[in-house]
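There are structures below to look over.
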Structure P
Amino acid sequence: MGAYGERMERFLWIGLCGALGTWVRYLVAQATARLFGTAFPYGTLIVNLVGCFLMAAVMHVALTTTRISETMRFALATGFLGGLTTYSAFNFETTKLASDGFSARAALYFGLTVVGCLVAGFAGLVVARRIVGA
């Protein structure tokens with residue numbers, strides 16, 4: 001396969017995995033709304049925490065080993081995790097909570113997301129390093 005074919009294959013994998021990530025995000029949002037209600041954006045928080053963990057782990061493995069090809073790295077990081085994680089939704093939901101008069105909920109959501117995602121990202125890196133080294 002030539003360079004154009006490889007780029008096109010990568011492009012298609014990114015798109016397919018992006019759709020899968022988006023579908024998973026939707027399903028998580030629906031499930032958490034049914035389980036916990038809609039007063040707090042649990043689904044967005046969950047996908048952001050999981051996404052940060054997986055991004056750190058995938059990128060570490062992909063950039064320090066040959067276990068994940070470049071095309072698969074793009075498909076997972078840019079595609080699936082790009083579709084899964086929802087910082088634009090995080091921004092909107094935080095702003096909406098605050099503008100609707102729920103400042104404490106907005107602050108809690110903001111803090112849990114920012115600190116939680118940093119912790120999840122660090123945990124993903126630690127787990128990946130323990131699995132593959134470096």
Structure Q
Amino acid sequence: MYDTILLPTDGSEATTDAAAHAFSHAERYDATVHVLSVVELSSGLGTAGRDEEELDRRRRERTATAGQLVEEHAPGDADAIVAVEFGSPVRVITEYASEIEADLVVMSTRARDGAERVIFGSVTEQVIQAGDTPVLAVQR
């Protein structure tokens with residue numbers, strides 16, 4: 001049923017619950033899990049002409065964090081690929097899912113409501129609306 005699963009991570013504790021689900025599905029269906037960490041670029045960071053040293057530091061940090069997620073949650077024979085991209089999380093996640101032809105995106109979501117939900121929104125909700133890939137939202 002699933003050959004390719006995308007697990008976006010922001011490095012937060014909430015991602016660990018989603019990782020457990022992603023790797024459980026991967027084990028059941030013998031699927032590959034792509035662990036994608038997206039570094040959102042602020043006005044102080046960018047690509048061309050910006051602080052390349054800071055971008056490299058963030059890439060290394062996110063790669064290590066995603067690798068640790070794989071080590072802690074993937075079964076020994078799991079096929080996992082770690083990637084770090086820069087940009088808008090919603091855009092990067094939906095484009096990456098299309099590029100790898102993901103069958104499923106597994107994402108964590110925090111239980112926000114009221115004003116907090118209006119102010120901060122939900123990346124998971126936006127990926128569900130913007131993307132073409134089914135999303136399993138794991139509430140923390």
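Bear in mind these aren't lab numbers, they're just calculated from the coordinates by the rules spelled out. Just so you know, these numbers come straight off a predicted model, no measurement behind them. Cβ atoms are built from the backbone, for glycine too; each structure is taken alone.
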| request: Supply the structure label, taken from P, Q, corresponding to mean count of other Cβ atoms within 10 Å over residues 31-38 with the calculated value 23.5. | output: Q
| Which structure, out of P, Q, was Cα Rg over 2.2 N^0.38 Å calculated from, if the result is 1.19? | P
| message | Given -14500 as the derived value for helix-only ellipticity at 222 nm (-39500 (n - 2.57) for each DSSP H run of 4 or more, over all residues; to 500), which of the supplied structures P, Q does it correspond to? | response | Q
| note | Matching 21.2 (mean count of other Cβ atoms within 10 Å over residues 15-22, computed) against labels P, Q points to structure Q
| message | Comparing distance in nm of label points 7 Å out along Cα→Cβ at positions 63 and 95 across P, Q, which structure shows the greatest value? | response | P
| field | Test item: relative contact order in percent (Cα under 8 Å, 6 or more apart) calculated as 32, pick one of P, Q | value | Q
| query | Where does the value 1.40 come from, among P, Q, when Cα Rg over 2.2 N^0.38 Å, for residues 7-70 alone is the thing being computed? | reply | P
